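These are the structures in question, set out in turn.
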Structure I
Amino acid sequence: MLLYSIGASMDGFIADRQGAFDWSAPSDELFGFHLDRVRELGAHLCGRRLYETMLVWETDPSLRESELYATFADVWSALPKTVFSHTLEHVQGNARLAEGSVADEIAAAIAATDRDIEIGGAGLAAQAIELDLVDEFRIFRYPIIVGGGTPLLPPVTTDLRLDLIETRTFGPVVYERYARVRE
């Protein structure tokens, strides 16, 4: 199954007009939830910016100062990652550069594991959404309105029907989990 999981403002942006998303820093409780969620994945497909943002978990020893963070760093480092980029010539850690199309790389990732695959990065996820390949949307909605920036979802040409299958709160953050309705 292909999952799109990301934090977003109340008005539907994953980063503000300046590209900042510091308002989405998770509490320890939410961070622990992310750890449990990432433990269940078989692979992660990411765009260049997300890859570069998350690379610190594999390269920065200061992020291992707490047991929770050290555990996340271990789990994230072990997770196979495919990076989609037109500008990177190489990647580090347990990652490789995508060689095929988005559809082909998603199919290969799903075929390579019996676990769920997550896709991240708004542009990359938008391509998967446009191809109708995303099976679940897992949104962490933060109590802030940023008024513009990087949209959570792309414009679509046909309705995508969803079933709300789970909600939880982590302090002021609302987690919404939706399954794609396939007829």
Structure II
Amino acid sequence: MKSDKWIKKMAAGQKMIEPFEGKQVKNGLISYGLSSYGYDARLADEFRIWTSTGNVVIDPKNFAADSLAEFKGNCCTIPPNSFALGRSLEYFRIPRKVLALCFGKSTYARCGILVNITPLEPEWEGYITIEISNTTPFPAKVYANEGIAQIIFFESDEECMVSYADRKGKYQKQTKITPPKITGTSPVR
């Protein structure tokens, strides 16, 4: 696990996180910025909220992207027992010897609002598409320009053989909220 000094150095020298906040910002907000062993990423003001009703099956191989309503604003209300997609305000460039993990912040988790844990693989770059689940039977709010997830960085002693960039990962350099997508062909079963 990497310390705040390492993160600050990588953010400044290799533009690993842009924009970068070099200290923890609170002041009545859900905190964001540099922490002791990670970075608390902010939520941008762009959302895609699940709105479909009726007998719909959510299928990652055939996702009904038109079931996500676009919304832009400082506060997003997620319907009960539903979800929304957002994106990080920060753009990330993960070095080849680094793996980062994105965890939801406990402030939201204590309200039944969960962020999916996801890896940021070596040499992945882009805005993080953030999956936000409202597990409660009530509408739930999330706030743009405030903390949504903590990123923890792990550096290896050696470089990986094949990075996310090497294999031309399907979510590489994403600049907007990206619903699930499948590439290639499936094996015959």
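A value of 2.3 was computed for distance in nm of label points 7 Å out along Cα→Cβ at positions 12 and 36; which of I, II is the source structure?
Values: I: 3.0; II: 2.3.
Traced to structure II.
Which one of I, II has relative contact order in percent (Cα under 8 Å, 6 or more apart), as calculated from the coordinates, equal to 27? Source structure for this number: II.
For the read-out distance in nm of label points 7 Å out along Cα→Cβ at positions 4 and 140, a value of 2.9 was computed from one structure; give its label from I, II. Derived from II, not from the others. Quick check on the output: -8500 is helix-only ellipticity at 222 nm (-39500 (n - 2.57) for each DSSP H run of 4 or more, over all residues; to 500), derived from one of I, II. Which one produced it? The correct label is I.
Volume of the Cα convex hull per residue in Å³, for residues 124-171 alone was computed and gave 108; which structure, I, II, did it come from?
Values: I: 108; II: 132.
Label of the source structure: I.
Of the structures labelled I, II, which one yields 15.9, 48 when Rg and Dmax of the Cα atoms in Å is computed from its coordinates? Among I, II, the structure yielding 15.9, 48 for Rg and Dmax of the Cα atoms in Å is I. I, II: which one has distance in nm of label points 7 Å out along Cα→Cβ at positions 68 and 92, as calculated, at 2.5? Comparing all candidates, it corresponds to I.
Rule-based calculations on the coordinates, nothing more; no lab input. All values derive from a computational prediction rather than experimental measurement. Cβ atoms are built from the backbone, for glycine too; each structure is taken alone.
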